[in-house]
Structures are given as structure tokens and as C-alpha cells.
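Participant: Following are the structures in question.
A short reminder: the numbers here are calculations on the coordinates, not readings from a lab. Fair warning: this is a prediction, and the values are worked out from it, not measured in the lab. Cβ atoms are built from the backbone, for glycine too; each structure is taken alone.
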Structure 1
Amino acid sequence: MNEGMKDRGKECGQPSSISLSLHSFIPSIFLWHWGLALLFLLLIASLGYGPAQHDFGWIASLHAAAFLVYLGMYRKANGQVELYFFLGVGIIARLLLIGAFPQLSDDIYRFIWDGRLINQGINPFAQLPAYYMQEGTQLPGLSPELFAQLNSPEYYTIYPPVAQAVFALACWLFPQSIFGAAVVMKAFLFFFELGSLALLVKLLARLGFSEKGVLLYALNPMILLEVMGNLHFEGAMIFFLLLGLWWLVSGRYLSSAVALAFSVASKLLPLLFCFFLIRRLGWRRSIEYFAVMGLALLLLFSPLLGGAFFSGMGSSLQLYFQRFEFNGSIYYLLRWIGFQLSGFNLIKYLGPALAACTFLGISLAALLGRRRDWRSLPGLMLFAICLYLAFTPTVHPWYASLPLVLAPFTRFRFPVLWTALISLTYINYSYPEYDEQLWIVGLEYLLVYGVALWEVVSGRNWMGILGLEKY
């Protein structure tokens with residue numbers, strides 16, 4: 001009996017395997033994980049609440065520091081505990097930014113303008129904003145002060161119905177407060193982002209990719225700054241796109257069609273991916289799928305439909321491809337060649353021609369592809385959106401959101417690098433008058449295209465080479 005007690009005493013005196021793992025786990029969490037997390041949250045909060053659009057030095061410094069910490073956290077996430085710890089950090093970072101007024105983008109004022117129009121029963125596509133500044137057409141809430149804040153008052157709105165519905169609800173809840181309405185819009189984007197993170201984990205596991213890839217999106221400083229900080233509705237588009245993909249791989253095709261319709265009704269870009277579904281669904285099921293998607297789109301757009309919508313949206317899209325220019329790559333090269341040959345800016349011809357090239361390239365990729373599995377679909381989608389962004393005349397920083405969210409489903413990591421470099425375009429706003437710095441554009445695309453080409457040719461990726469992830 002004494003020996004038994006002695007043995008039991010030894011057992012009690014020995015630390016169990018659970019306590020050993022806790023003792024080794026807690027110092028690691030406190031020294032590295034918590035330290036990186038707190039530093040990251042401080043940097044993100046500083047970015048969201050600090051610099052204005054013209055404060056390029058602060059934007060670039062804080063963004064660069066946050067990006068380096070982001071890479072450090074990604075490298076440290078080598079197990080399930082660390083993965084969900086850092087995923088929680090991404091969620092907290094989004095919560096922190098809900099109260100930050102968008103300081104690096106003035107799109108919020110057009111959101112408010114459109115929302116206030118809808119709440120007065122007026123289609124936001126019906127008239128240009130200047131119309132409501134004329135004597136006899138003024139409306140409550142559409143003041144000269146708000147009009148002066150619009151970045152494109154001479155253009156029709158371009159925001160589709162899901163975004164417009166959020167604008168209207170936010171302005172209905174806070175009819176007099178721009179800040180209050182902005183917080184409501186951010187709350188919607190916060191829940192969309194929560195859904196996206198959950199869907200990313202599920203999709204990565206279902207398609208056979210590392211769940212760690214969710215952190216490439218969850219912790220990315222550009223995503224946090226542009227979606228949650230500056231209130232861009234790529235967050236809604238991405239959520240519904242991922243939901244549509246999840247239901248596709250789960251065999252719920254009609255539900256997927258509705259989700260994809262909501263994605264298009266948030267931003268039009270997911271239309272680029274429709275061709276890739278035909279081979280995987282087959283012709284009969286594709287007809288059903290696109291019929292349901294078309295019906296859902298018709299219902300979603302129906303409150304805005306009419307002659308005013310088609311003329312207004314058509315005018316905005318035409319201007320987008322034939323007048324707007326920002327941070328283009330291949331288009332800028334062709335524009336320069338056009339200047340040398342003709343002495344004029346040929347955007348009127350180049351914009352539509354490059355849009356046609358995008359359509360042709362995506363069509364060929366869909367026709368020539370032989371794979372029918374869902375695992376290969378995100379890679380084709382990444383090709384499609386990158387082709388579009390290579391040819392389009394306008395590439396704002398938040399446009400890199402879609403390539404980034406697709407990257408974890410592939411071996412390519414050049415979109416991660418792009419999210420770091422594209423923030424450098426804020427230098428354009430640091431001068432007394434807006435001045436696009438083409439050397440920044442050249443540096444950005446030289447590095448992004450160079451890394452992308454190397455990843456295609458070598459079969460490796462730059463993050464693996466730096467020891468940030470395993471191949």
C-alpha cells in the first residue's frame with residue numbers, strides 16, 4: 001500500500017503532458033504571438049484613425065510596418081492554435097476600424113448622396129448630382145456642402161443594388177449624420193468580412209489547400225485599410241462570391257447562382273468568371289444555373305431599372321473605360337505609344353479595345369481549359385481578374401482585393417506583394433494638386449509582373465523562398 005502511495009506521489013509530482021504543453025505554449029504566445037498581435041493592431045489603428053489622404057509619408061511608413069508584421073504573423077502561424085489566434089487578431093482589427101471615418105477615400109459622400117436620394121423615392125441613376133443644385137430642384141439633405149465633397153459630380157453613379165440598399169438603410173437610420181451612416185455601412189461590411197473568413201477556412205479545407213491561407217486575407221493591411229477603413233464594397237462582393245463557390249463545391253447549384261447574383265449586384269466584376277462554370281456544370285445544368293442567376297439579378301436590379309438606369313449606368317461604364325485613368329499598366333504603355341504615333345491620348349479607342357482583349361482572353365482560357373474539377377476554378381478566376389486589371393485604365397488599391405482572396409487557392413503569391421506596393425499610389429495625393437507619379441507606377445508593376453513571371457516559370461513562390469511558408 002505504501003508503494004502504491006509512493007507511486008501515486010511520483011505521478012502527482014510529475015508534470016503531466018498537458019501541463020508541459022501549456023508551459024511551453026504560454027511563453028511562446030506571450031513573447032511572440034501577443035507581441036506581434038498588439039503591434040499589428042496598433043499600426044492598423046494608427047492607419048485607420050491617423051493620416052489623411054495627403055499624408056503619404058505616414059501612410060507609406062505605417063503600411064510598410066504593418067505589412068512586415070503581417071508577414072511575421074503569417075510565418076508564426078504553424079498550427080491550429082496559432083492559426084485561430086491570428087484569425088482572431090484579424091477580426092479584432094476589423095472591429096477597431098468600424099469607428100474610423102474613411103479618410104483616404106471620398107467615395108463615402110457619393111454613398112450618402114445616393115442613399116438620401118433613394119430615401120426620397122428618387123432613382124440615383126436618374127440625374128447627375130448638379131441637377132439637384134439648380135433652383136427649383138433642391139432636395140432636403142442634398143446640400144451644396146455635400147455636393148462640394150463629391151469626387152465625380154459630373155458623372156452618374158455606378159454603384160449596383162446591394163451597395164445602394166446599404167447606402168439607403170444607413171441614411172435612413174442616420175438621416176442627418178454622415179459619420180453615423182458610415183458606421184452603419186461599416187457594420188455591414190464587418191459582418192460580410194466575418195462570413196468571408198469563415199468561408200475561406202471551409203473552402204480551403206474542402207479543396208485541399210492549407211487553411212493557413214485564410215491569414216493572407218484576414219491580416220492583410222491593404223484589405224483592412226481599404227475595405228474596413230475606407231469603406232469599399234469589395235468586402236460584400238467577396239463574401240457573396242465565396243458563398244457561391246462554397247455552394248458550388250457542395251452541389252447546391254441553384255443556391256450558388258443566387259449568391260453569385262448578389263456578388264455581381266455588389267460589384268460587377270464576378271461576371272468575368274461565368275465562362276469558367278460552363279465546362280464544370282455541363283450545358284444543361286449551366287442553362288439552369290444562369291437562368292436562376294439572371295432571374296435573381298433582375299429582381300435585385302428591379303428597383304433601379306428603367307430608362308434612367310440604363311442610360312446612367314451605361315454612361316458611367318463608358319466613361320470608366322474611355323476617360324478615367326489611374327495606375328494602369330499595359331494601358332499606360334499603349335497610351336505612351338499612342339502619344340508617340342499620333343500626339344493624342346487614344347483612350348477613346350484603347351479602353352474598348354483592351355476590354356475586348358480581356359473578354360477574348362477569358363473566353364479562350366475557358367474554351368482551352370480541360371479540367372472540370374472545382375479545385376482548379378480559383379486559379380482560372382485569378383487569371384481572369386489579373387488579365388482584366390492588366391488591361392484596364394484604372395486600378396485603385398482596393399481592386400487588388402479580389403486577386404488576393406483567390407491567391408490562397410493557388411501556389412501564386414504575387415498578389416500579396418501587390419497589396420504592399422499598390423498603396424504607394426497614395427503619393428499622388430501628397431502634392432498641392434493631384435499629380436500621378438509614373439515612376440511609382442513603373443516600380444509597382446516591374447516588381448509585380450517580375451515576381452508573377454518568376455512564379456509561373458519556376459513553379460515556386462516568393463514567400464516560400466523567404467521561408468514564410470512551406471511549399
Structure 2
Amino acid sequence: MKKGSVTVYMTWMLAVLLSLFVTVIEGARQRAISIQAETAVDLAVYSVFAEYNRALFDAYDLLFIDTSYGEEKGSLARTKKHFSYYANENLMQGQMAATADLTKCFLSDVSFPAYAYATDQKGAVFEKQAIRYMEQKYGLSYVTDLKKELTDAQESGLFTRNVTAEREQNQRIIEETELPKKDTGMVDAEGNPVLEETELENPADQVNGSRAKGVLLLVTDQKQHISEQMIDPARFSSHREGKQEGIGLTTREQVKTAEKLLFDSYIMEKCSCFLDEEKDAGELSYQLEYILGGKNSDIENLKYVVHRLLLIREVSNVTYLFSDGAKMAEAATMASAVATAAGVPVLIEPIKISLLFAWAYAEAVYDVRTLLAGGSVSLLKTAQNWHYSLEGMLQYEGDTAVKDTQEKKPGELSYQEYLRLLLAAEGEEKKVLRMMDVVEMHLQTEDASFYLADCVDYLSVQAEIGSKYGYSKELERTFYY
């Protein structure tokens with residue numbers, strides 16, 4: 001039997017090698033824990049963000065995590081639970097019981113120190129996503145074409161000229177002028193001749209008298225169905241109080257002025273209006289009209305828009321009439337006849353102006369009637385596309401005919417394109433809040449718990465990954481759509 005021995009030198013060498021081996025193993029373990037922790041956290045973040053609300057994306061091309069997850073009220077605590085589940089699954093807790101687990105990692109803590117809700121900063125987060133979608137679809141060059149129409153409208157004073165004040169001021173001049181009195185051929189009890197004021201038979205009065213009538217009766221055909229749907233506005237984003245607040249866009253690029261026209265285009269693309277009721281619109285059929293009017297019913301929103309369109313068309317028509325020498329002369333001839341018959345030649349000019357305003361209004365009613373029938377109308381009229389004669393304006397109330405709605409000529413705008421102009425002139429905050437209302441109206445028909453105030457698109461995640469071997473690693477991730 002042979003005996004073996006180990007020298008002191010060899011003993012020392014084995015001790016050193018064993019220490020080196022253990023150090024290498026622990027270093028490898030630490031590195032493996034670090035890699036596993038980072039991978040698990042990254043995958044958990046991706047998994048959480050992959051749970052975006054599918055209905056919202058399908059209908060509006062927006063990516064938001066709905067923290068309600070189908071429950072009555074949203075909560076980031078639920079999102080943390082989802083994150084924790086995915087993190088632990090990715091750490092493979094309990095999946096290696098049959099073999100040696102060199103890391104034995106687990107999620108020890110997670111928090112969301114920063115987050116952004118869709119409704120933050122009065123909807124700026126929501127608006128930014130919508131604009132990014134439009135940029136990717138059309139590009140910023142698309143804004144150039146939109147600006148031209150808006151510039152033309154602004155330079156023509158369509159949003160600023162107050163024709164109502166001008167008309168009323170002119171009318172006061174007519175009403176304050178004392179008319180001559182004529183002998184009736186009768187005498188009073190004292191034998192004095194009875195005099196009566198001469199009547200001023202101004203044709204403009206007939207048109208102006210109809211301004212107070214129901215505006216929808218003037219511009220819609222009896223065959224056209226008008227929706228009577230209504231909403232309770234307190235249920236939606238623009239009216240709800242006590243919404244959760246996040247950090248908004250404070251860490252991201254804010255919405256630029258040049259981009260805001262793209263949001264108008266987003267509204268136009270996603271919303272229904274009077275002319276396309278067949279779209280699945282939710283609780284209100286006239287969504288574009290709601291964004292402009294903000295009223296509680298389709299009919300009130302349509303009235304609001306029609307009033308705005310009438311005013312724009314009246315301004316445009318007045319501007320044209322005052323530039324057309326032939327039509328000005330025609331109005332002056334009629335005004336002279338009316339003033340002479342009443343014995344007040346001093347009123348020739350005011351009567352002429354009143355006739356021009358009445359003529360412009362009658363034409364405006366025809367224009368809006370054409371738009372609501374699916375036709376198109378030039379932003380600025382010419383002699384070639386003017387409809388009513390001066391005498392013909394008196395029959396405008398009963399005139400149900402409209403321009404051929406199938407043929408759209410260059411320079412003409414449709415009903416939807418006029419709505420785009422109104423949107424461009426509307427305040428940004430109102431548009432964003434009301435568009436969020438529209439989204440909720442639509443999606444709540446399928447999911448009554450859906451609120452944009454519960455939806456997030458930005459999360460800052462702080463996670464701590466522990467190990468049963470005594471190690472831990474803290475990680476921070478920021479992610480947004």
C-alpha cells in the first residue's frame with residue numbers, strides 16, 4: 001500500500017486556487033444576477049406597455065395603458081401588480097427547482113415615481129399622441145396646405161368682421177330718421193286734418209324679419225333627419241373634477257404651434273358630422289359639431305355650427321357685394337325708388353346698405369343650405385357663382401333648390417372643410433377637452449369603466465431585484481409610447 005503526502009507548498013496552492021475558484025463563481029453569480037435583473041425588468045416594462053387599450057388603438061390610433069383594466073376605477077396599483085407578475089415570471093421563480101439555481105432572484109420592490117395621464121395639462125398628453133400619429137401618417141408638409149385656407153379666411157376678415165353690428169348701426173339710422181306725414185283725407189273731432197306717417201316699404205325688412213326664425217328650418221330640407229341624441233356632460237373629461245394628475249409633458253417636447261393644425265386634421269379624420277351619421281359615433285352623432293359647440297345635444301350643436309356658418313358666409317357675401325359695382329348700382333336704384341316713394345331721399349344710402357346686407361344674408365342661407373345638402377361653396381363669391389338676384393332674395397325662404405352637389409369646382413369648400421376652418425379658429429384647450437369627451441362617448445358604449453383620466457402613456461419605474469444569496473440590484477427605467 002502506497003502512502004501519499006501533500007507538501008505545505010501544495011496545500012497553500014490548493015487554498016489559493018480554491019479561493020480563486022470561489023471568487024470566480026461569486027463574480028459570475030453577481031454578473032448573472034445583474035443581467036437577469038436587467039432583462040427581467042426590461043421585459044416586464046415591455047409587457048406592461050404591450051397591454052395598451054386595444055379598443056382605443058383600433059378606433060383612434062392612440063396607445064395608452066388603461067389602469068382600470070376593465071374595473072370600475074383606474075389605479076396604478078393594478079399596473080404595479082401586472083409589472084410584478086411579469087417581472088417574477090421573467091425571473092423564473094420556482095422554475096428551476098429540479099436543478100441548481102445560481103441566482104435565486106426575486107422582485108423585492110417596485111414603484112412608479114413619475115407617470116403621465118392622457119388628461120394631464122388639460123389634455124396635452126392626449127393631443128401630443130394624436131399629433132405624432134398624424135405626423136407619421138402625413139408629415140409636417142401637410143400643414144402648409146391647411147395654412148393657406150386659414151390664411152385666406154383670416155385675410156378676408158371672415159372671423160373678425162362684425163357685420164351684425166354694421167347692419168344694426170345702419171338700421172338705427174333708418175329708424176331714427178323722421179318720415180314725412182301724409183294727409184289721410186280725414187279730420188279729427190276738432191276739424192283738423194288727420195296725418196299719418198309715410199310707410200317705408202324697404203324690401204330688406206322682409207329678409208331681416210326672418211332672421212329670428214328657427215335657423216335649421218331655413219337651411220335644412222324636411223327630408224333630412226336631424227338627430228335628437230343627448231348626453232350628460234358631467235360624465236366626460238371636460239367636465240369631471242378630481243382627476244388624477246401626473247407629470248404631463250414636462251420631461252418631453254411640448255406641442256408646437258405649427259403642429260396644432262395637425263390636431264385639427266386628426267379631429268376631422270376621427271369624428272363624424274351631420275353629413276355622415278352612418279358612422280358609429282357613440283352617444284352623439286354630430287361629433288365635429290360637438291367639438292365646436294360643446295352643447296349637450298346634437299340639435300343644439302348643429303344650430304351653433306349653422307349660426308357660425310351663416311355668419312361666415314354673410315361676411316363673405318357682404319365683402320363681395322361691396323366690391324361689385326354692378327350689384328351696388330342695382331341696390332342703389334332700388335333704394336332710390338324706395339326712398340323717393342317715402343319722401344326721404346336722405347335715406348337712399350342707408351337703404352342701399354340695408355338691401356346689400358339683406359341680399360348677402362339671403363345668399364348666405366342658400367350657401368349653408370347647399371353645404372348641408374352635401375354641396376360646396378367658394379370661400380369668396382364672384383359674379384359667376386352668385387345665386388340670387390336682388391328681387392329673387394325675397395323668395396329665399398321657400399327656395400329649397402341647391403347647387404348641384406355632385407360637382408365640386410376648384411376653390412370651393414365642402415361642409416367638412418368649412419368645419420375645419422371653424423376648428424382652426426377655435427381655442428386649443430376647448431378642442432382637446434371636447435375631443436377627449438368624444439373618445440369617451442364612443443368607447444364607453446362598449447366599456448362603461450373607460451375614462452382617459454385613467455390612461456397613462458409614460459412611466460418611470462424603479463425596481464429592486466433581490467437574491468437569496470444576499471445580493472440586490474436597483475434599476476430605473478423610463479418608457480413612453
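Participant: Hey, distance in nm of label points 7 Å out along Cα→Cβ at positions 135 and 463 derived from one of 1, 2 reads 2.9; which structure?
Facilitator: 2
Participant: Have a look at 1, 2 and say which one yields 40 for percent of Cα pairs over 26 Å apart, for residues 247-430 alone, as calculated.
Facilitator: Of the options listed, only 1 reproduces it.
Participant: Taking distance in nm of label points 7 Å out along Cα→Cβ at positions 103 and 263 as the quantity of interest, name the structure among 1, 2 where it is greatest.
Facilitator: Top value of distance in nm of label points 7 Å out along Cα→Cβ at positions 103 and 263, among 1, 2, belongs to structure 2.
Participant: Oh, and also: Given a value of 22, 55, 18, 4, 1, 0 for P(r) over Cα pairs in 20 Å bins from 0, in percent, calculated from one of 1, 2, which structure does it belong to?
Facilitator: 1
Participant: 3.4 is what came out when distance in nm of label points 7 Å out along Cα→Cβ at positions 151 and 343 was calculated for one structure; which of 1, 2 is it?
Facilitator: 1
Participant: For distance in nm of label points 7 Å out along Cα→Cβ at positions 79 and 287, find whichever of 1, 2 sits highest and give me its label.
Facilitator: Largest value of distance in nm of label points 7 Å out along Cα→Cβ at positions 79 and 287: 1.
Participant: Once relative contact order in percent (Cα under 8 Å, 6 or more apart) is calculated for all of 1, 2, which comes out largest?
Facilitator: Result for relative contact order in percent (Cα under 8 Å, 6 or more apart) over 1, 2: largest is 2.
Participant: Could I ask something else about it? One of 1, 2 was used to compute helix-only ellipticity at 222 nm (-39500 (n - 2.57) for each DSSP H run of 4 or more, over all residues; to 500), and the result was -16000. Which label is that?
Facilitator: The read-out comes from structure 2.
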